[in-house]
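Peer 1: Each structure below appears as structure tokens.
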Structure P
Amino acid sequence: MSTFHETAIAAAIAAKLPFGFPVIPTPSTDPGAAGDAVAVAFTGTPGASIAIQVENPDLLEDGSATRPLADRLHPVFEAAVAVLGAGTLGEPAPVAAADAFTVRGTQVFDLVSAEGRVVARAAVRVDDERVSAGRAAPGGLSRIAGVEMELVVEIGRTRMPVRDVLSLEPGRVVELDRAAGSPADIKLNGRLIGHGVVVVADGDFAVRVERILETAEDV
């Protein structure tokens, strides 16, 4: 399970990391990690533990190449925890990535460039998953308001053998795993966040949100 807070924290990290190109946070399929990372603890309601691993620190364009990576990432951690509201941010410190990325309850995000290359990774664990997204500080969320995230509406899916895929042709009907009229899944960055009904608005397909889940689920 992943809360809205964790997704928002990952988006804030992606927006604040000083790369010379945009990066998009995507849920990682590999929760493990080798090498080193920088981790920090945030004490608040909710609290959080966050770790960032930068594949190549030389790509960071912050004009501080001679400073320790923990110091260079401090503004990134500040932006990340701003979505959680009031609290105290600890001092970032180097850690073994495996120790931070494999803790139970941790959500791992790949930070991916437009070319599909993973340039950094983030591990986020929010201490109180019962806190709803609505309690995040508006001032904190405004810092990442311009970050674009992928919203997908899925009306169904199916699995097919390769031979059936290769035999697809115009006019063939492929049955999905959902009855006609059933709610569509609304997914944010690959995670299920709610359900809705597909409608037509001004000649385009749209979705009318019927339900928002308290937690976001893995695909």
Structure Q
Amino acid sequence: MTEPDYLRATRTSYDAMAVDYTDWIRGELAVKPLDRAMLAGFAELVLATGAGSVADVGCGPGRLTAHLHGLGLSVFGVDLSPQMIAVARRAYPGLRFEVGSMLALDVPDGALGGVVAWYSTIHIPQERLPDVLAEFHRVLAPGGHLLLAFQTGDGVSHWTQAAGHAISLEFHRRQPDHVADLLNQVGLVVRARLVREADDHDVYPEDTQQAFLLARKPADDARP
């Protein structure tokens, strides 16, 4: 099957800027306490279920994978970009990282206690987002949790330059209510949501609200 153009463009773009992006993003989580609070709540819920390991899908250079590991989770990272995975493996040699796509995770049905997609579904076209969410449902164990982070809004922006590199990346902004509806349609029940205002930090400025949705696969859901 021919690879979709958006996947090829996303991989090529992140491969090109892997090192510079890593240098820039390294301290971002440390200045965002509400983001860390959502991650901490997710980690506590997953640990309470004892349902299995966690996949950090779209892990990039592995910073979030390492943060989740520090919260006590058995976690591994998956990313479309081989260069991002190479950076993550060098930075965190004690953790597992693998190249893969969120559209077809190399994970058995119901094997995971949690999935985190932290600003990684933003490059998925709207028509394919239900497929991605259904894949998250497939790999989660009954009782497992999913945490999504994304920019709010409507429409798509296309970037051709970042970190001094020529790229071709589409960024899809979405309304939290719409994403929540899609989660419900694939069998994931939204348990919590946070929409915070844009941060005006001088290194990591934002121009839109940021959304965080926490969903759960029902404990009695035996569907793949």
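Every number here is computed from the coordinates shown, using simple stated rules; none is lab data. Predicted, not measured: the structure shown is a model, and the values here were computed from it. Cβ atoms are built from the backbone, for glycine too; each structure is taken alone.
Peer 1: Assign the value 3.6, calculated as distance in nm of label points 7 Å out along Cα→Cβ at positions 37 and 205, to the correct structure from P, Q. Walk me through the numbers before you get to the answer.
Peer 2: Numbers: P: 3.6; Q: 2.5.
Here the read-out was taken from P.
Peer 1: Which structure, out of P, Q, was helix-only ellipticity at 222 nm (-39500 (n - 2.57) for each DSSP H run of 4 or more, over all residues; to 500) calculated from, if the result is -10000?
Peer 2: On the way: P: -4500; Q: -10000.
The read-out was computed on structure Q.
Peer 1: Determine which structure produced the value -0.34, -1.18 for log10 I(q)/I(0) by the Debye sum over Cα atoms at q = 0.08, 0.17 Å⁻¹, calculated from the coordinates; the candidates are P, Q.
Peer 2: So the calculation was done on P.
Peer 1: Given that percent of Cα pairs over 25 Å apart, for residues 61-164 alone, derived from a single structure, equals 23, which label among P, Q identifies that structure?
Peer 2: Q
Peer 1: Using distance in nm of label points 7 Å out along Cα→Cβ at positions 5 and 197 as the calculated read-out, with 3.4 as its value, let me know the right label among P, Q.
Peer 2: Details: P: 3.4; Q: 4.0.
Matching structure: P.
Peer 1: Okay, next question. So if we calculate relative contact order in percent (Cα under 8 Å, 6 or more apart) for every structure here (P, Q), which label has the highest result?
Peer 2: Working: P: 24; Q: 20.
For this comparison of relative contact order in percent (Cα under 8 Å, 6 or more apart), the top structure is P.
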